[in-house]
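Each reported figure results from applying straightforward, stated rules to the coordinates on display, with no laboratory input. Here the structure is a predicted model, which means the values were calculated and not measured. Cβ atoms are built from the backbone, for glycine too; each structure is taken alone.
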Structure 1
Amino acid sequence: MPALSTMALSDGATDFIDDGRLADLLHGAEPEPARLRAVIAKSMAKQDLDVDEAAVLLCARAPELIEEIFDAARRLKQEIYGNRIVLFAPLYVGNKCVNDCYYCGFHRSNKDAIRRTLTQDELRRQVEALVSKGQKRLILVWGEHPDYAASVMAECVRTVYGTRVGHGEIRRVNINAAPLDHEGYRIMKDVGIGTYQIFHETYHHETYARMHPAHTRKGDYAWRLDGLSRAFEAGLDDMGIGALFGLYDWRFEVLGLVSHARHLQDRYNVGPHTISFPRLRPASGVAFDSRYFVSDADFARLIAILRLAVPYTGLILTARERPELRREVMAFGVSQIDAGSRIEIGGYTEAGDAQVMEREQFSLGDVRSLDRIMCELLQDGYIPSFCTACYRLGRTGEDFMSHAKPGHIKYCCSPNALSTLTEYLIDYASPETRRVGEQLVRRTLAEMDEKQRRLAEGLIRRIEAGERDAYV
């Protein structure tokens with residue numbers, strides 16, 4: 001395996017991805033039905049799977065066994081998360097980059113990319129536009145560049161938290177940015193971020209080296225793989241991992257994500273809060289190798305398998321995907337989506353309906369408004385949630401895991417979800433969305449047990465009386 005980075009890594013840092021072992025697991029025979037059902041039973045008991053067990057699900061080929069995986073994922077998602085779907089929006093702050101990743105529209109050698117970094121005033125206007133639509137949760141995104149030091153990102157976070165429009169404000173800022181050193185993570189913790197998200201892109205060493213030139217910062221596999229371990233040591237305890245599907249065999253990447261989740265769980269007793277699984281999309285100045293493109297059918301399978309492999313972790317389905325596909329795969333385990341998304345720098349105030357490839361990292365498949373997506377979710381029986389209570393009440397890290405692993409998190413989250421939904425319906429919703437939403441709220445209250453219903457009704461009454469940000 002490649003040598004570890006020469007930069008300062010976490011204590012006892014190790015490269016825990018063994019390419020040969022993962023490949024061998026994927027070349028195994030199709031599992032006996034009894035073996036596969038034993039693995040599913042472990043998932044249904046809300047226990048996370050090890051890599052060998054996840055490989056059992058990946059090696060299933062018989063249609064009836066694959067359908068058992070889908071059915072189990074649907075049931076498990078319902079048991080742990082209920083019908084809630086958490087919503088957020090991405091906000092790209094700057095696209096300067098020292099890296100030359102071959103799949104990214106922001107890569108350094110792309111001369112067509114329009115480079116820009118928002119000023120604090122420009123950032124504030126973007127936030128105002130988002131808040132005016134009803135958004136409460138943002139993920140801020142930067143390229144990797146010396147201009148985007150942790151102190152600069154922290155200033156942006158303060159600007160976001162300090163921006164209000166009427167009743168609204170952003171209540172939680174998550175970060176998608178390059179790995180930091182220990183001091184950088186401490187700066188991010190002090191400014192009050194939520195989740196720090198790092199995508200490893202591909203866990204396959206040879207492919208990683210081919211996609212990320214060695215002379216760039218991102219070419220250092222060990223530095224990136226160790227990024228969240230350093231974050232834990234610096235005091236952050238809410239992490240997101242992800243892989244970009246389409247760079248290598250999707251089954252290998254699933255095992256890489258499971259390996260990463262188990263490493264964090266075993267080392268820090270805290271697994272990832274979220275897992276993301278975006279697929280490659282067209283991008284400015286990028287030519288794709290189509291060998292590893294992931295079909296829609298395999299995409300649905302990998303979502304279901306991730307849900308079973310890491311039951312306690314939120315699964316994020318991004319607006320890279322078409323609306324029809326997002327609607328189809330939602331039931332297999334997805335718990336978070338972005339909505340009303342624009343990824344051009346300045347896109348929330350400056351872009352029209354058409355996407356501008358030279359101003360964005362990749363093209364989106366779903367550019368519908370937040371209200372349209374809210375209405376569809378409500379029509380399908382989902383409860384859209386903007387809840388951020390866990391962060392404010394300290395339910396992060398080990399404390400969050402103590403609620404999430406046994407499936408108790410929905411008892412905290414369901415009343416809070418209805419509270420934030422009621423806020424949206426009163427303050428931002430179109431008449432049709434409000435009508436459908438009020439029907440769902442009434443139906444959901446009627447289906448709750450007495451304790452949950454009392455909590456939820458109390459929060460809703462407070463919102464209807466004019467209070468905002470009520471939670472338990």
Structure 2
Amino acid sequence: MRLSRYFLPTLKEPPREAEIVSHRLMLRAGMIRQESAGIYSWLPLGHKVMRKIERIVREEQDRAGFVEMLMPTIQPADLWRASGRYEDYGKEMLRICDRHEREMLYGPTNEEMVTDILRVSVRSYRDLPKLVYHIQWKFRDEVRPRFGVMRGREFLMKDAYSFDVDKEAARRSYNRQFVAYLRTFERLGLKAIPMAAESGPIGGDMSHEFIILAETGESAVYCDRALVDMPVPGADIDYEGDLSPIVEAWTARYAATDDKYDAARFAAEVPAERRVTARGIEVGHIFYFGTKYSEPMGALVQTSDGSQVAGEMGSYGIGVSRLVAAIIEASHDEAGIIWPEAVAPFKVGLINLKSGDAATDKACEDLYGRLAKAGIEVLYDDSEERAGAKFTSMDLIGLPWQLIVGPRGLAAGEVEIKQRASGERVTLTPDAAIAKLAGRGNAGNTGI
């Protein structure tokens with residue numbers, strides 16, 4: 001993509017209304033624009049990152065055996081009355097009436113609707129388990145929306161739901177999501193630690209939230225350093241096998257947010273040298289809530305002995321739009337964002353240091369075409385801005401690699417590569433630079 005054709009309204013000055021790093025950087029990098037309190041337009045750069053996160057979330061859900069569907073954003077109030085939650089949920093729920101005076105709501109979550117779908121479609125234990133998910137916009141009318149998309153009113157969520165015949169089967173479904181979450185966050189360049197959590201308005205007696213460590217995190221967290229160093233299951237994990245040893249290994253050590261923190265337990269269970277006290281950001285939450293919705297809503301299945309039982313259910317959420325901000329909170333420096341390659345909007349920023357110079361323009365066009373042919377996403381800064389402004393902008397938007405082309409280097413047959421995360425720079429021939437960025441072999445002594 002040529003910068004001259006892209007829509008990237010970057011800001012030079014930090015916005016006054018932004019309280020945290022991710023909000024400041026998302027506004028400055030031209031990723032979002034506020035339309036109302038807690039409601040944002042996602043501009044091209046931000047939207048591209050969000051879709052990459054969504055793709056990874058979707059791939060891991062599919063791999064864990066969950067099947068994608070899509071439920072509507074607007075839900076009938078009667079479903080929530082059937083579960084008993086309509087009056088209990090509070091003012092965060094946006095309640096509306098259609099032209100026929102039917103009471104509706106903008107869904108903050110989908111437990112009721114998925115239970116209604118399953119109670120009509122699933123009748124026998126032979127039909128189970130049913131494992132479904134969707135990725136859908138939600139709305140919660142926060143009393144004080146703040147921190148940009150970290151705590152907005154409108155947000156993109158992945159919601160998954162499991163429906164099983166008994167508690168043992170429900171635990172197996174829960175374990176599938178537990179492992180899928182570990183893998184998802186690993187692929188996003190994050191180390192997420194599962195911590196025992198409160199179930200809140202969703203309910204249930206087993207719940208874990210997945211927390212990434214970040215200095216600007218919203219919660220205090222306390223955990224065993226062994227969890228930070230624990231390897232995540234690989235891509236070859238067998239979701240049809242017994243996943244309980246993995247879950248047990250990750251939950252056997254102490255890990256808690258401030259609302260579940262027990263100072264005496266922390267001191268007793270974790271040696272002093274392994275105690276981690278830090279800040280953290282919640283990026284996912286999983287619940288096993290049994291028959292909380294299936295029983296009052298009549299979602300019954302026939303067992304092998306002919307009896308009728310309420311289905312055992314679980315709910316599993318990942319804030320897709322929230323993850324954009326969370327990744328920035330965990331990966332930035334004073335100059336701007338540092339994107340992990342898996343979610344970067346472009347892998348390479350191609351910087352023309354002298355637009356209008358025939359030789360430099362020709363070299364950049366050649367490199368731009370060759371990188372695109374190699375399947376590498378490139379943002380080509382073909383603007384007439386000063387070199388310093390181009391460097392500042394590229395550091396701000398945080399692309400993993402910068403390929404810098406100028407008349408002086410070309411005269412020596414060289415271009416420069418900068419790795420954004422480390423700041424290291426090396427000079428290479430154009431061919432070696434292409435090979436390096438394409439990940440082909442040893443492209444010379446790069447030092448990167």
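One of 1, 2 was used to calculate mean count of other Cβ atoms within 10 Å over residues 113-120, giving 20.1; which?
That value comes from structure 2.
Given structures 1, 2, which gives the highest value for mean count of other Cβ atoms within 10 Å over residues 81-88?
Biggest value here belongs to 1.
helix-only ellipticity at 222 nm (-39500 (n - 2.57) for each DSSP H run of 4 or more, over all residues; to 500) computed as -14000: which structure among 1, 2?
That value comes from structure 1.
From 1, 2, which structure was Rg and Dmax of the Cα atoms in Å, for residues 73-232 alone = 17.3, 51 calculated on?
This figure was derived from 1.
Between 1, 2, which one scores greatest on relative contact order in percent (Cα under 8 Å, 6 or more apart)?
1
Rank structures 1, 2 by distance in nm of label points 7 Å out along Cα→Cβ at positions 49 and 265 and report only the one at the top, that is, the highest.
Sorting by distance in nm of label points 7 Å out along Cα→Cβ at positions 49 and 265 in descending order puts 2 first.
Thinking only about Rg/Rh (Cα atoms, Kirkwood Rh), which of 1, 2 has the largest value? Each step should come with its number before you reach the end.
On the way: 1: 0.94; 2: 1.02.
Largest one: structure 2.
For mean count of other Cβ atoms within 10 Å over residues 57-64, the calculated result is 16.1, so let me know which of 1, 2 that is.
So the calculation was done on 1.
Taking mean count of other Cβ atoms within 10 Å over residues 121-128 for each of 1, 2, which is largest?
1
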